[in-house]
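Next up: the structures, one after another.
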Structure I
Amino acid sequence: MSAPQNSSRSLLPRVLWAVLALAIVAAVLWWRSRPPVVPGYKIETSNLVQNVVATGYVITPSRVQVASEITGTVVKRLVDRGAHVKAGQVLLELRADQTTAQLDQASAALRQLVEQTRPQAAAALAQAKVQLDQAERDLQRAQGVFDAGGGSAQQLEQAQTAVRNARQQRDSAQAAYAAVAPGGAQERALQAAVNAASAVNARNVVRAGVSGVVLARNVEVGDTVTPGQALFTLAMDGATEILLPVNEQSIGNLQLGQQASCVADAYPNRSFAAQVSFLAPQVDRTTGTLEVRLRVPAPPPWLKQDMTVSANIVTAQQRDALVVPNDALRNIDGSHASVLLPRDGRAQTQAVTLGLQGLTLTQVLSGLQSGQTVLAAGSGVAPGARVRVQLQPLPTAAASAAPSSNDLPMPGR
């Protein structure tokens, strides 16, 4: 009796070990047969914003080159880069010894005319008129005496000659005064000489033709400048703009007046508002981009010419839209696409109709309902494959990086 009992006791551990081994093998096989875990999203409503993101730089309406009209030596420079100047403000002065002397000489000649020559001519004319009046009275007396039978013809003839001479002197004095009278030929000539000398002398002062900011200064005191040489570059005052080269694939949604939020690379934590003000009439064939300009109505004081700026242009908005992440869309063809839904543990294709396309989310007009789950397209799962879903939070536009290609980030799959 003891031998069979010992044999059964030694067999029991072997059976237990065999059962355990089979359980382990079964567990491994079951574990290996489990469907893969695939990231997915639960469909829900959200406020959707469609935008175009692009990078450009700050521009002003125009740049003006300031030059001298004459050759001269700089004796004084009054502004430097970064200064804001008004139209007509003096920027620099040239040596003006010779032109100032010429202006003084012309002005002195005009003063001499007004203060000396004209009064003398007026006095000579007045004297000639007095002499003519006296000669005419003498002629009347001589004529009366001759008519009464007294006096000789010679005396009458002398009186007549005196009147003719006095009249000639009066006419000459009157012509001389007319030449130097106010507005006369001589005054006009001298005034023209003063104006010419003043204009030449004024060229020794270089002024700003427009109001603006000095971007460049290419001259120092002591330099000799020549006509046409660019001495200063001014950014003319006017509305500040952002110039954006936008990829032609994104321009279909752009319109004048759309609002944009801009950030300068130099100040990434400071944003400012802008508005689409210009769309070029044609695309640049060499770059495949369209020139877009944004007007900045209230430019911040730190915004400078040629700064690099990233702009987010809002092209459309939709409140409480049923949205699907862009990375869940497959086979995009215009407003039509497809997604994979987990049904009975397997991935199944579902056609959807798309609406507003945003940076990371797209509106679904038909084909899906709120609460359904869609699979991420990058998971590599084929339709019909067994899947297990691991839900991910819906992406947001704020969490995504701005695309470098200036495109709406809606890649086709």
Structure II
Amino acid sequence: MCVNCITRMTNDDYEKRAWNTGLITAMLWTAGLALLTGLALFAPYKPDVKTAYSSVAMITHGGFLGFVRNLHHWLSALLIVLGEITLIVGIFRGAYRKPGQWLWLSVIGLFLVGLASQITGHLLPFDVQAVRTAVVETSIAQNAPVVGVAQANLMRGGPSVGPATLHLWFVFHIAVFTVALIALLVTIPVLAKKLGLTLNKVAWVVAPLAVAILASALLKAPLGNPASAADYNDFTALPEWYILPLHSLLTLSQSVSPGMAFVGTMVIPALAILLLIALPWLDKTGHAAWSRGLGTVGALCLIILLAIGGKDLAPPVGNQIVASSRGTASAGQKIDSKLIAQGRNVFSAQGCGDCHSIAGKGGKIGPELTAEGTKNASVDWQIKHLENPPAVTPGSTMPKFANVKPADLSALAQYLVSLNGKSK
């Protein structure tokens, strides 16, 4: 089909051939209900590190309010899932093509606002998993060349996750993203009406609401242990389901080189979003095979990324507690000064400084190691951690040192244990 033929489609033809109006209807109602349930939780929630956790715990065990929190949790999750499905189906059917390009961009916007709301809202309970997840997420932003530190500091409200981060993310969650969500809830129906699309399909309103209510009745929204200041710089967090594709890209890029992490976490996602936005102007072929092929590739990529990261997934329900096995020095354990020097060379040769900093020098992707020996003082623990980081520290994205000689691995462990806060 030629481009001119597409632009001359009647509204009826466009509705039949491109948009799945049921999915748009489901997205709008899910977003609207997520907004309403979120507003219902606004008054009892206290956005302060001293009261945030206790206020959420009170809501959770507050009967009807607890059900509202569960409903808000599952509606927010469902919005992201529906957004992904709508975009993939839209690509497959060529919904992005003119005259539907502005509706296409608005649906992308609704999906991104839903995702951003999920990320900021996840911190609000201020439990251990939430705070440590924020540490990982902001460190991913810090990973970018040149602007990384500045943008991470803006996201955190300072040099590390803490009280300022909670206040900042609360403002964005309850104000900025709420205004954006309302604007899109108004804009999308208007754009759909101009295209002659009908968004009043009752089944697509009832189905997602029924799913959310059933999930809310059977599964409680997660709430772990309350966070403390010790968690503000702790990277021990299992990835949440909505961040799994990004987590998988991080893992894949780090397997190539630790210094390439920003490619997986920022470059590839940014290019993917730009591609989605530019599709109406890039696809000038008008061939259904082109859009179907692109939609199929997109769906397969998403499935593969979810599968790669699935093994590290944080529990989507229940009490999320991240366990971390911290090593202590064994009785009679000796630290060899020669091995420490050798380990320092291994640290440099393996590019560890690309991800970790010591005394302010080095990368910012992973934890700061200046006082690593005071936190994990066992050489055996360090060796096990280097051999298989996720097995020792759940949720770790650090690559395995599988190809390092045992002698070098032992020396590196000795060096790490020697770091006591005064290392140069």
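Values as computed for the structure displayed
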| item | result |
| --- | --- |
| Structure from which 4, 12, 12, 11, 10, 8, 8, 7, 6, 5, 4, 3, 3, 2, 1, 1, 1, 0, 0, 0, 0, 0 was derived, P(r) over Cα pairs in 10 Å bins from 0, in percent, options I, II | I |
| At a computed 13.5 (mean count of other Cβ atoms within 10 Å over residues 82-89), which of I, II | I |
| Structure (I, II) behind the derived value 1.5 of distance in nm of label points 7 Å out along Cα→Cβ at positions 138 and 314 | II |
| Entry that produces 19 once relative contact order in percent (Cα under 8 Å, 6 or more apart) is calculated, selected from I, II | II |
| When Kirkwood radius over Cα pairs in Å, for residues 178-369 alone is computed for each of I, II, the largest belongs to | I |
| Structure responsible for -19500, with helix-only ellipticity at 222 nm (-39500 (n - 2.57) for each DSSP H run of 4 or more, over all residues; to 500) calculated and labels I, II on offer | II |
| Source structure (of I, II) for mean count of other Cβ atoms within 10 Å over residues 122-129, computed value 23.8 | II |
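The numbers here are math on the coordinates, done by the rules we state, and not lab data. Every value quoted in this text rests on a predicted model; they were computed, and no experiment measured them. Cβ atoms are built from the backbone, for glycine too; each structure is taken alone.
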